[in-house]
1. Can you rank P, Q, R by relative contact order in percent (Cα under 8 Å, 6 or more apart) and just name the one with the largest value?
2. Here Cα extents along the principal axes in Å was calculated and came to 57, 35, 30; which of the structures P, Q, R was it taken from?
3. The value -4500 for helix-only ellipticity at 222 nm (-39500 (n - 2.57) for each DSSP H run of 4 or more, over all residues; to 500) was derived from one model only; which of P, Q, R is it?
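Coordinate-derived values only; no laboratory data. Note that the structure is predicted; figures quoted are calculated from it, not measured.
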Structure P
Amino acid sequence: MKRLILMLLLVTTMVMAGFDEEEFDETQFHSGVKVGLTMANITGDDAKDNENFSLDFNFGFEIGAFTIYHINNQMTLTPEILFTQKGYTVSPKGYASDINYSLNYIQLPVLLGFKTAPGLKLYGGGYISYFTSAWVSSSDATSSQESDAEKELEKDTSDFDMGIVVGATFKGTDNLIFDFRYERGFTTLDKDGDADAFNHSFNLSVGWLY
């Protein structure tokens, strides 16, 4: 599985590097870069509030590149390669401060888009991602405690995640693209696969076509 991910990332990167920087033409490939914010949490039977704590959204960021291929005047195919942050925030009930858990992924979405109005496109697709690292932060914890929590989280988190993506893009002036999407994972977060807990997030980003 890891070899498959690396091969897909390599092929996507090579394809992106080979595009002509010609004037925009909907019969051709063209590419771009994007940066945005993520608002992530986890969902599932084992990801529910209880008498000791509640789960809240964790804010992060994403950055990456994409290509767009116009299948015809109405449909597009868009592969992306992203560094994206997911995760969740634990809010203990009492006086303890929140604990932010950030899960960092290299992600490869592939999206099929449909034009619904001038400049507006709705899309859906899937993604596969590789877990790279974790960040844990809390105002009540020392740096050593945060480091220990990060190592424990990295040890227990599944190496791969797969899921679906739905969203919309709007093409503005100067080749700017505004993107809003929802992502839902279908791979359990824990490495053993015992916990019923999955990633889900809302992402808002700005892209630039070149």
Structure Q
Amino acid sequence: MKKKTEFGNIGIQLALLAAHLVLKNYGEAERLMNRLLENGVEQNILREAIIQTYLFDGYPTALEGLFLLCDILKEDNRPPPAEDLKADIIRKWQEQGESACRIIYNHNYSRLISNVEKLSPDLANWMIVEGYGKTLSRDALDLKVREFINVAILAVKGYPRQLHSHLKGSINAGAAHAEIGELLKSLEPLNPDSIGKAYKLWKNIKLKK
């Protein structure tokens, strides 16, 4: 996947698309999908960004986004074949999930697992297998772009606790500070109050570096 074109940072544009979908800004989402396709972004890349919204905003958001994409593509719609759900797939998702989560949380990984296990051991398992393994470890998008999408959704929806973690996680996944600033700036018109709070979180994170 091309990281930059004349259109800008594609990872940030995909995150902006996810934010529009969770806010039900379907007109803006449609316009952005068309612009991305016109700039050579493959339809499977758009699908991956849309599918990922289910993780933090549920199946309805992902399905509505996919319906919208299919309406745009019409007869050119070419979804990839379903993933082969072999007997050992859960083990694979767990291993990949643990690896991805360790990258995102770095030295805070063990504390994260411990904190979530205190709330619900089952949810701690699902977080690794379902979240970081099945969803965030898929091949089509790299982990940095997936973190941009997570940041965008959490920022516009106003979840500061998780947003703090994924802002730091974006850096751990290879994002530059300037890219995070660009991402938050692109999101500001969607929800100025929430993004203002996100800026404050981001400023505190940078000050502690």
Structure R
Amino acid sequence: MPAQHPKTYNILPGPKMGLVTPDYLEAVAAAARRHNIPLLKLTSAQRIAIGGHSPEAAAAIWHDFGQGEGPKKPVGIHYIQACPGAHWCKFGRQDSPVLGKKMEETLMSIPLPAKTKVGISGCPMNCCESFVRDLGVFGKKNGWTLIFGGNGGGVPRIGDIIANDLDDDSVVALAKKCLRHYAANARKLERTARFMERTDLQKFKEAMLGN
């Protein structure tokens, strides 16, 4: 068994939804060389993690990317995953990065009881694993389907479909409503999967959809 590395790792600023530029990649490479970083890893969150450095190096790396220190954010949504979507993938039915940006602008600041993962897939093949995300969305010809309460961890759960055939504005508004309800009613550090397991799905849908 390999020895545990005693040092820390740090998530670099960006990229959003895995979208990178040549300048960003060159900056990552330069920082890794400058600070003798032994590990660069693409994470499941579509970000680049750097590993095997000291806390002092972490502060210097944040400075290299124009931030005095790493971002401080309360528990909640830390990132949104999205596939290339209809503009870049022949299987795509809806534009995932565009929706991801709208969700980021609307949802990221909502305080939530626990870590919350968001996955946006542009077609029903669900490359961003929307059914096992706390909040999942996938595209079909007639619009977006919203899923809530999924989890892919040690106690996995397939999320519940809350609504179908939503346009961009409608799916963002419904996602916000689901998260607000979850925030108001969940226990501290309770993930959406455990919350939905003890929640009556029909009553939840009626509250969210106004039926």
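1. If we compare relative contact order in percent (Cα under 8 Å, 6 or more apart) over P, Q, R, the biggest value is for Q.
2. So the calculation was done on P.
3. The read-out comes from structure P.
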